[in-house]
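Several structures are given next for inspection.
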Structure P
Amino acid sequence: NVTVMLSHLHLDHCYGLHILPMFRPASLTIVIHESLKNYLETLFSYPFVKPREKLRFPVDIRAAKDTTLNFDNFTIKTQTLKHNTPVIGAQLQLENKSICYCVDTILCDALLNITKDCDILIVESCPVGGEKTNGFHLDIEQLKAVLTGTNAEKAIVTHFGARQYPDTETKELLFASIKDFHHNIVMAYDGLIIRS
């Protein structure tokens, strides 16, 4: 069984979803903001992929908005964040560990609420050097507020724009700007494996 939590449907967050049927899971559950469910159902239809009813496994699209979803051995708590499209942040609770994933948002009460108490926080990066964003992503002061407000054992900064972060040196500049705002920051990279 495979469960996928999609923060939203911008292509940089859902591209690749169309190949999941190739792996033939026993079942596939996708969690999405309730207002995006119809769009996701369209993506899971012809001509984008083989229609759901013709797949060899069930596909369940679960709508979420400020709720807790219960699964067999874990829960996902969701909060609506602020972006230029509906977006959810999520906190996965598995046994006695929790992982919080929040990207593509500006600072808001919901973001601070869902990221406060977790073991691992995965949060989006921001422009380095005090550059302002387009108003739909964290800026450096907002990222510092999230890092300061969380009780996470580890904070993983990810979702680096290729234009803003063309090399590891640029990531190191961001790290130097935020390292004093959390005791354990990891700058994500492709292939990173996190152990708690």
Structure Q
Amino acid sequence: MDDFVASGKVRYLGVSGLPAWKAAQAQTIAHFRGYAPMIAMQVEYSLFERGVERDGVRDAVRELRIGSVSYSPLGRAFLSGKLDDIDTLAPTDFRRFDPRFQDGNIRVNLRIIERIAQIVQIAHAKQVTPSQLAIAWTIEAGAVPIPGTRRVKYLEENVAAANIVLTRAERRALDEAASFGAAAGDRYAAAMRATLGH
């Protein structure tokens, strides 16, 4: 990879989903051998999925001065305030195969969202959407969110979230309501986990 950076084919190195120890190992080797360092790590991180707080990845990227890029900052729509049943998803929607949307997991996860209904209450009080509030939380947690959308309207809404500032009380309420490790079901289906080596 260092050759790609040196030749100008790649400007910066980023990775996705490394465990904390592997990120530390790679960054240490790059430092001592004079290789181009990683500047970003992509992780799933949101009010709904806070595993990087538990497994040491968040602390590692901070310590190693690697930027954190958060995919699924809306918890695959759980935090949007617009999802109330798997039947609302299109037949071809990948989430129909996501373990968090299967069997009893969807019911448990929707109850989690009910429990963190404070997101909606705080959003209404700030005159923003639940999605914007969830993205603002992710930004304030030190990650760069990359929410997916197909509509310009939601893209503009997501970008506007960067201007939202949470008070300490709002942040504390959201943190307490959405403590890490609460989501039911694996992050990926078995076939995807095998492909990713998880």
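We did not get these values from a lab; they are worked out from the coordinates using the rules stated. On a predicted model such as this, the values are computed, not experimentally measured, just so you know. Cβ atoms are built from the backbone, for glycine too; each structure is taken alone.
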- Note on the structure: Note: helix-only ellipticity at 222 nm (-39500 (n - 2.57) for each DSSP H run of 4 or more, over all residues; to 500) at -12500, derived from one of structures P, Q, originates from structure Q
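Can you tell which of P, Q yields 3.8 when distance in nm of label points 7 Å out along Cα→Cβ at positions 78 and 166 is derived from it?
P
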- Task: Supply the structure label, taken from P, Q, corresponding to Cα extents along the principal axes in Å, for residues 62-133 alone with the calculated value 39, 34, 20.
- Result: Q
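So if we calculate relative contact order in percent (Cα under 8 Å, 6 or more apart) for every structure here (P, Q), which label has the highest result? Before the final figure, lay out each step's value.
Details: P: 14; Q: 23.
Comparing P, Q, the top value of relative contact order in percent (Cα under 8 Å, 6 or more apart) belongs to Q.
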- Query: 2.4 is what came out when distance in nm of label points 7 Å out along Cα→Cβ at positions 6 and 174 was calculated for one structure; which of P, Q is it?
  - Reply: P
- Query: Out of P, Q, which structure matches 0.95 when FRET efficiency 1/(1 + (r/R0)^6) of positions 54 and 102 (r between Cβ atoms, R0 = 35 Å, to 0.05) is calculated?
  - Reply: Q
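Comparing P, Q, where is FRET efficiency 1/(1 + (r/R0)^6) of positions 30 and 94 (r between Cβ atoms, R0 = 35 Å, to 0.05) highest?
Evaluating FRET efficiency 1/(1 + (r/R0)^6) of positions 30 and 94 (r between Cβ atoms, R0 = 35 Å, to 0.05) on every structure, the highest lands on P.
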